[in-house]
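Student: Once you scroll down, you'll see the structures, which are given as structure tokens.
Where a number appears in this text, it was derived from the coordinates with a stated rule and is not lab data. None of these values were measured; they are calculated from a predicted model. Cβ atoms are built from the backbone, for glycine too; each structure is taken alone.
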Structure 1
Amino acid sequence: MSRPFDPTLYLVTDTALCAPRSVPEVVAAAVAGGVTAVQVRDKTASRRELLALTRAVQAVLAATPSVRLIVNDAVDVALLTGADGVHVGQDDLPAPEVRDLLGPNALIGVSVGSAAELDDVLALPAGTVDLVGLSPVWSTPTKPDTGAALGLEGTRALAARARAGGLTSVAIGGIHADTAAAVAATGVDGICVVSDVCAAADPAAAARTLRAALAGERVPA
């Protein structure tokens, strides 16, 4: 990674949940509220649409270069936009090939839902993967195709092994403001949210609430 990466509050976008607002509008508000990293994800978009969406989000993030931009799955879109990296799932392109395509400075994330999947990541040469997304902590309607829920203890076990292996970890799946602190306490480096920000009436306020929860402060009513 060429620049520092802060995964404390990692937003994964959902175009449908953001509507009727645009994704860039929601991202701008969320970053103002404390989001530290953004992953552009839209499983229904064409590659052309995803390219345009990623560029629009990039434009919003230009004023906050510390907020890294990751593209979900689409290595070609990441290459064309010069995004900071790509996050791939277990059925997407293999991480070593993604690393070869994007080079040594890209941020490469991989979804991990079990000890066996983490074993596979840890067996790769050092520097192949930077980040593992531990998923799902709890089942979530925004990603119904994930495996069995890890729960807090499962997340804790995987986070410890990831850290020991030199990897950054984030947790995703069913995390909300009232559970954010408990998830953070498992030892992950950050939490990922989708609906809590994308579907919020006030994404900036939602992000501030999540940051307050992560800091151990009282969550506003």
Structure 2
Amino acid sequence: MPLPIILIGGGGHALVIVDIIELSGAYCIVGFTDLQEKCVIAGYGLTYLGNDDVLPGLIKEGITKAAIGVGGFNNNLRRKLYSRCLNLGFDLPTLCHPLAIVARGASIGGGTVIMAGSIINPGVTVNENVIINTGAIVEHDCKIGHSAQIGPGAILCGNVIVGEEAFIGAGACIIQGVNVGAGAFIGAGAVVTKDVPPGATVVGNPARIIRGAN
């Protein structure tokens, strides 16, 4: 029997999470929380449960599964939501679209979401609360840090390290062996050929720093 699960966040990213959950057949979505009832997901037949203040009460009701439906550019906010849920006692399962390919030798952390068409190859380590967006390719032996986000169609070549809370934009390509520092922001379509300092923003081909490191 499917287990009850709640969704935290009601934007466009949450719709993709809903699709993955429903396709898995493992969970039944009880409803969603958000700062406001009138949000993107509200028109799709899901029950609005209130803002995040209702979370402790849901735990008391025996609903212990949750998924983070918050995307966007603020990985730090998503990490705080994830930590709060864990502290309240929620279990945040790994969610993987059935049309994603994940090698048997890959290690995937809790709360991570792997979307349709993405490929994760052998030797990859993905930490907790990571988003691997639609069609992204993570080649062999890459390491992706806590609460990082890999954008749609992005490519991480072999042995790439992505730091915690880093953001890899849509269609970006990170050349093999490159380290992307914690909290760095890689612009859409960038081709990254050398290490990126923590907190830096890089864009272009080849990528160049347009905003300095922390």
Structure 3
Amino acid sequence: MPQSLTAQFDALHAERERTWDAAKLARNVAQRQALVDAFDPAKVVRPGDRVTPFTLDLSTGGTVTLDDLTADGPVALVFFRFAGCPACNIALPHYDRTLAPVLRAAGIRLVAVSPHLPEHGLDAIRQRHDLSYAVASDRNNALAKQLGIAFVPLDNAPPPGGGEWIGSLTGTGTGELPQPAIVLIDRSHVVRFVDVSPDWLRRTEADVVAAALRGEAVAA
């Protein structure tokens, strides 16, 4: 049985407690808590809502539309932050081992979505973990905004001394990112399942999605 995401994230945080300086760790914890405190479920898309058409840029080139994604069945979108995000590099391969097989058996396509641009290295995360599912870019967080899951971090500025910055990777010039989430959309473009994690070290476990699929027939 694969180790849960929660357990893996707890181990990541424990490692940071051992290796990060106190001020850096405190900022990280405070920002995550601020996002949890500010989270308003009423602003997030809900089951039964209809999603308007959108287009995503595939990390390997080309584009894909909502109609493309649901042409043969429902689609599950896994929103993540960016290709270099440590938590995302735990979550995406974990979902490949645990969630992707469940969805495939149910005839549901899986796609990971980030505002990170293909031209700025988005495909690195797919290649790094040899993911079996597609990775796509949501330019300018357009879809994340439609779904109500976009947020701007408290520390919305380039790191001192340079280095990787969200605004450069996404091309937005801001730190805006999607909250980690899984959104399941059926062939009629109706949302059937939503789970959002305002704390990026607390994400949807695969068995939660599997239980939802057992409890509700998703339009094929």
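Student: Determine which structure produced the value 1.6 for distance in nm of label points 7 Å out along Cα→Cβ at positions 51 and 187, calculated from the coordinates; the candidates are 1, 2, 3.
Tutor: Source structure: 3.
Student: Where is relative contact order in percent (Cα under 8 Å, 6 or more apart) largest, in which of 1, 2, 3?
Tutor: 3
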